[in-house]
Structure 1
Amino acid sequence: MGKFPVETIRHSAAHVMAAAVQKLFNDVRFDIGPATDDGFYYDFDMAARLTPEDLEKIEKEMKAIIKANVPFEYFELSRAEAEAMLKERGQNYKLERLADIPEGEVVSFYKTGDFVDLCRGPHVESSGQIGAVKLLSIAGSYFRGDEKNPMLQRIYGTAFAEKSELADYLKLMEEAKKRDHRKLGVELDLFSFSENVGPGLVLWHPKGAFIRNAFETYWREAHYANGYQLMYTPHIGRAELWQTSGHLDFYKDGMYSPMDIDGHDYFVKPMNCPFHIEIYKSRLRSYRELPCRWAELGTVYRYEKSGTLHGLLRARGFTQDDAHIICTPEQVEDEIAEVLRFSLSIWKTFGFTEIKPYLATRPEKAVGDPARWEKAIYSLEKAVEKAGLSCVVDAGGGAFYGPKIDLKVRDAIGREWQTSTIQFDFNLPERFDMTYTGEDGKRHQPYMIHRALFGSLERFFGILVEHYNGAFPLWLAPEQARILPITSQQHEFARQVESELKAAGLRVTVDDRSQGLGAKIKDCRHDRLQYILVIGEREAAEGKVGVRSRREGELGAMPVSELAAKMRQEIIDKVY
């Protein structure tokens with residue numbers, strides 16, 4: 001089983017799934033069925049509306065095909081032969097995919113039983129080598145991702161070489177379902193979305209807004225402490241600005257329609273970069289002023305197709321924690337190393353200790369002096385080396401305007417998330433004619449580095465919700481402790497304790513409802529309270545509280561001043 005890469009196993013499983021669908025349903029037209037990072041999918045156009053019960057039937061048929069060990073047979077056809085065969089089979093989507101293949105390239109197919117697919121492969125030799133499969137869900141998908149095209153039905157599944165690997169994955173998925181930030185966002189009253197406001201636009205509730213403000217405050221303080229200056233820029237800008245930046249040429253479909261103001265077209269900003277450049281260009285700059293480390297929590301708006309929206313992880317309005325470092329060529333290596341060090345320290349503060357850098361290098365089509373590219377890539381490599389990390393190289397994966405480092409963090413249940421980006425840019429400094437006066441008195445073009453640490457505050461918040469499973473560490477929690485008097489006779493003392501803890505700067509409440517203690521503790525656990533403070537007759541008489549810590553368990557009775565000191569230290573240390 002282990003001789004094939006998992007991507008090959010999953011692509012082969014997609015073909016087997018398509019073969020099963022073809023056998024079970026009439027008049028099916030196929031689009032594509034690729035492997036993904038954690039499984040595979042296939043898109044179908046068919047009269048039957050698929051249901052969860054259908055998934056069970058399809059999976060059963062897949063397992064029969066796998067058991068039969070059906071070979072994957074490769075063959076090639078001329079373009080004319082391929083067109084004739086696909087037309088005869090009524091596979092109009094495959095005909096369009098055939099047209100995408102450049103003239104002169106091989107047109108190849110794979111046959112699995114009665115199912116034939118336009119495909120370059122690779123595949124396992126026969127279906128029995130696929131291993132373990134599981135179909136997961138059904139979704140809608142527009143052909144080629146365009147809402148103007150027909151809606152297809154997409155089946156998602158996953159496959160592994162071994163049954164034990166599949167079992168581990170399904171266990172992980174079950175845990176991920178429990179931690180889904182969209183579910184917890186509702187349960188914990190953190191945020192919501194409203195069709196009256198519009199899809200992809202987040203409404204922050206008081207508790208969620210409190211947490212966001214807490215990490216924004218930390219973000220600002222950390223940036224000031226690390227030599228950054230903060231700025232604010234407008235939400236809209238003239239069309240000419242976006243023409244100069246290239247957004248209107250390359251990104252217009254992702255921008256919201258212009259508005260006419262005083263005879264000029266204005267666009268809502270999809271990015272903050274051009275505004276920071278305009279601040280830089282507001283006067284002549286000297287090499288003595290560099291590096292400029294400028295950061296902004298800038299809210300941007302991008303049109304994302306409705307089918308791609310996913311709670312806080314993919315929204316239409318979001319706040320980027322943007323930073324731009326503008327420096328001389330001599331400063332660039334030290335600046336990159338410092339940006340990477342700073343990024344790693346921030347992520348570790350939030351409890352992410354497994355962090356992996358990915359280095360994307362120069363693509364075939366690129367702008368900028370090749371010598372600059374070499375220096376930039378070298379600087380990125382040295383920064384990773386200095387941080388004591390090993391990176392994965394994505395050869396040719398950089399943007400046309402510069403190489404980059406992407407940081408991926410692993411969360412509490414082992415999932416990897418794409419987070420920070422450190423991106424060189426040779427394009428915008430040229431487009432905007434950015435210069436500085438060098439020590440030689442001449443004009444020079446600076447280096448520009450984009451850095452998004454969280455990516456967006458919304459996405460970062462969604463990751464945090466799932467990483468902590470809604471149980472935010474004490475320094476972020478909107479409610480840090482709840483006081484539970486057992487009977488009404490302890491209400492007065494409970495209020496005294498509340499006052500004393502609030503005077504120490506702690507966020508506490510009293511639950512003096514008539515419900516029993518068990519029900520109150522259950523509510524505290526549902527709300528993910530870090531501290532539950534129980535007061536009975538004995539505690540009130542001794543001037544203490546019974547302390548239950550989510551992190552440490554039962555701590556027994558404790559004087560209020562001692563508890564306040566303990567909690568304050570936990571906040572200062574940012575214990576997670």
Structure 2
Amino acid sequence: MQTQTKVCQNCKKDFVIEPEDFNFYEKIKVPPPSFCPECRLRRRLAFRNERFLFKIKCAFSGKEIFSTISPDADAVVYENAVWFSDKWDPLDYGQDFDFSRPFFEQLNELLHKVPLYAQSSIFGVNSEYSSNYTALKNCYLVFNSNYSENCAYSTNLTHSRQCIDCSFVGKSENCYECFWLNSCANCFWSVQCHDSYNLYFSKSCVGCNDCFGCVNLRNKKYCLFNQSLSKEEYQEFLRKFNSESQEEIQKWAEEAKKLWSKNPVRFMEGVKNANVSGEYIHNCKNVRDSYMAIDTQDSRYTSFVEKGPVKDCYDYSAWGNGAELIYESSSCGLGVNGLRFCYEMWSTARNAEYSLFCVSSSDIFGCVGLHNKQFCIFNKQYSETEYKKLRQKIIAHMNDMPYRDKKGNVYTYGEFFPPMLSLYAHNKTMAEEFFPKGKDEALEGGYFWEDLKEKDYKPTIRGSELVDNNVIIKDNVLKEIILCASWEQDPQKALLKNCSKAFRIIESELQFYRRLKIPLPLCCHNCRHHDRNLNRQPMQLWDRKCMCEKKEHGHKGRCSVEFETSYAPERPEIVYCEKCYQKEVY
């Protein structure tokens with residue numbers, strides 16, 4: 001097929017479908033989308049609660065448990081141990097399809113009847129306060145992570161140990177307040193570094209060690225604000241650096257950012273790639289318009305697929321770990337194949353459409369909460385022949401009697417779930433984190449919203465009272481309920497960060513701070529997460545030209561190379577193409 005321009009039915013903007021896109025749609029037998037890529041992404045992210053846990057009662061036993069599904073969602077939730085047992089049968093909720101009603105209305109009713117598992121987690125040890133993970137051990141409030149241990153207050157960790165307050169970190173150890181690291185150790189307040197150790201306040205350094213306040217270095221050591229020192233000079237500076245002082249941390253962080261701003265940035269953060277576009281791409285091939293993709297190939301419009309391998313996927317958000325042929329799906333992974341329009345599907349789920357919270361099942365359509373089932377529609381068992389015939393009839397019915405959401409958008413076969421099927425408040429999802437709507441707009445769009453609920457405890461100390469070098473050595477801080485400093489300063493702005501208002505220090509966390517001589521945090525983990533991710537680039541791309549004007553880089557006048565970048569034209573950064581950037585830093 002030739003390139004085709006369509007108008008998004010949601011935002012009314014033009015978007016382009018290219019020949020290779022049509023080839024993929026034909027490969028998995030789906031019609032082309034009627035929403036643009038950004039609107040598709042926003043909608044999928046509204047089905048992803050990555051970091052928030054709620055205390056609820058298991059609908060089976062009455063036991064108090066933690067769940068990513070809020071009580072306000074009006075869903076039936078079982079603790080994982082019960083859900084995965086033989087104490088109940090999801091086929092008991094099976095129903096015939098009603099051809100007099102829209103498909104999505106019936107699916108929404110089924111979603112609120114069938115028991116759902118409390119947390120999307122597997123192979124966990126002593127990590128009950130974490131969720132959306134595979135194989136965590138001794139982790140506390142760690143989310144969307146894999147194969148990590150002894151970590152806390154972090155997201156998107158893979159094969160890491162002893163990390164606190166980190167985001168998007170892989171194969172790293174003893175790191176604090178870092179973003180987008182790979183194969184690093186003993187790094188603090190640093191971003192976008194690889195294969196390095198003993199870094200403070202550094203950015204975009206590779207193969208470096210013992211550097212402080214540096215940027216764009218390669219294979220360097222004993223550097224202070226990009227100036228080489230002798231080993232003795234560097235160690236003397238570190239002896240004078242009081243890493244336990246919040247005031248000094250703030251001072252050096254500001255100094256480092258001044259240097260960062262004077263140095264060029266690469267148009268895209270990524271290493272070991274071939275034929276890719278997007279942002280935060282690592283070890284990928286033939287991956288376009290994607291965000292935070294690792295070990296992925298032949299895919300487009302993917303995001304947060306940080307555990308490979310991932311292959312032949314379009315419009316796929318969150319997870320990976322052996323995913324192939326996935327389209328318009330979210331929160332699916334671990335050996336999944338052939339999923340279309342699904343979320344919360346994992347552990348070898350295959351050939352599923354419009355299904356939710358199902359594991360180890362295949363050839364299902366419009367199902368909820370199944371495990372180890374095949375040839376089911378609306379949780380009712382069929383023979384293979386019956387299944388195929390009924391599936392075709394329902395697809396035709398979805399096109400003849402489409403569902404319309406609050407905004408008037410039409411949902412036929414080929415579109416992801418409408419907003420009413422999201423079990424998560426918009427302000428607790430990744431959609432609000434990357435594309436904030438605010439309460440009124442979210443409600444108008446058909447999502448729901450959760451205001452901060454007052455807790456039955458009162459703070460015993462203010463975050464601003466955690467004086468440098470004093471409280472950290474006292475064990476009684478473990479008994480304190482700390483008022484978040486962000487809330488002290490401005491409650492309304494704090495709410496935009498999903499501030500929890502108060503927080504505690506746990507014992508393993510305190511030992512970490514003592515061992516690495518780090519001051520106690522002044523803000524709750526939600527505010528720290530928000531502030532740390534200010535280092536993160538947006539999920540949008542702009543067409544720009546390289547800003548390099550250095551003749552020694554092989555061009556006369558300003559470089560003419562064009563590219564797509566997540567740095568908007570009005571941003572102050574100096575943005576270079578790959579060739580000019582490499583000549584600048586190598």
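Structure values in brief
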{"quantity": "Of the structures 1, 2, the one that 27.8 was derived from, the read-out being Kirkwood radius over Cα pairs in Å", "calculated": "1"}
{"quantity": "Entry that produces 0.75 once FRET efficiency 1/(1 + (r/R0)^6) of positions 236 and 460 (r between Cβ atoms, R0 = 30 Å, to 0.05) is calculated, selected from 1, 2", "calculated": "1"}
{"quantity": "For distance in nm of label points 7 Å out along Cα→Cβ at positions 284 and 340 computed as 3.7, the structure of 1, 2 it came from", "calculated": "1"}
{"quantity": "Top of 1, 2 by distance in nm of label points 7 Å out along Cα→Cβ at positions 180 and 492, largest first", "calculated": "1"}
{"quantity": "Structure from which -6000 was derived, helix-only ellipticity at 222 nm (-39500 (n - 2.57) for each DSSP H run of 4 or more, over all residues; to 500), options 1, 2", "calculated": "2"}
{"quantity": "Which of 1, 2 yields 0.00 [FRET efficiency 1/(1 + (r/R0)^6) of positions 116 and 524 (r between Cβ atoms, R0 = 30 Å, to 0.05), calculated]", "calculated": "1"}
{"quantity": "Origin of the derived value 2.3 (distance in nm of label points 7 Å out along Cα→Cβ at positions 484 and 508; candidates 1, 2)", "calculated": "2"}
{"quantity": "Ranking 1, 2 by mean count of other Cβ atoms within 10 Å over residues 156-163, the structure that comes out highest", "calculated": "2"}
{"quantity": "When mean count of other Cβ atoms within 10 Å over residues 300-307 is computed for each of 1, 2, the largest belongs to", "calculated": "2"}
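Where a number appears in this text, it was derived from the coordinates with a stated rule and is not lab data. As the structure is a prediction and not an experimental result, all values here were calculated from the model. Cβ atoms are built from the backbone, for glycine too; each structure is taken alone.
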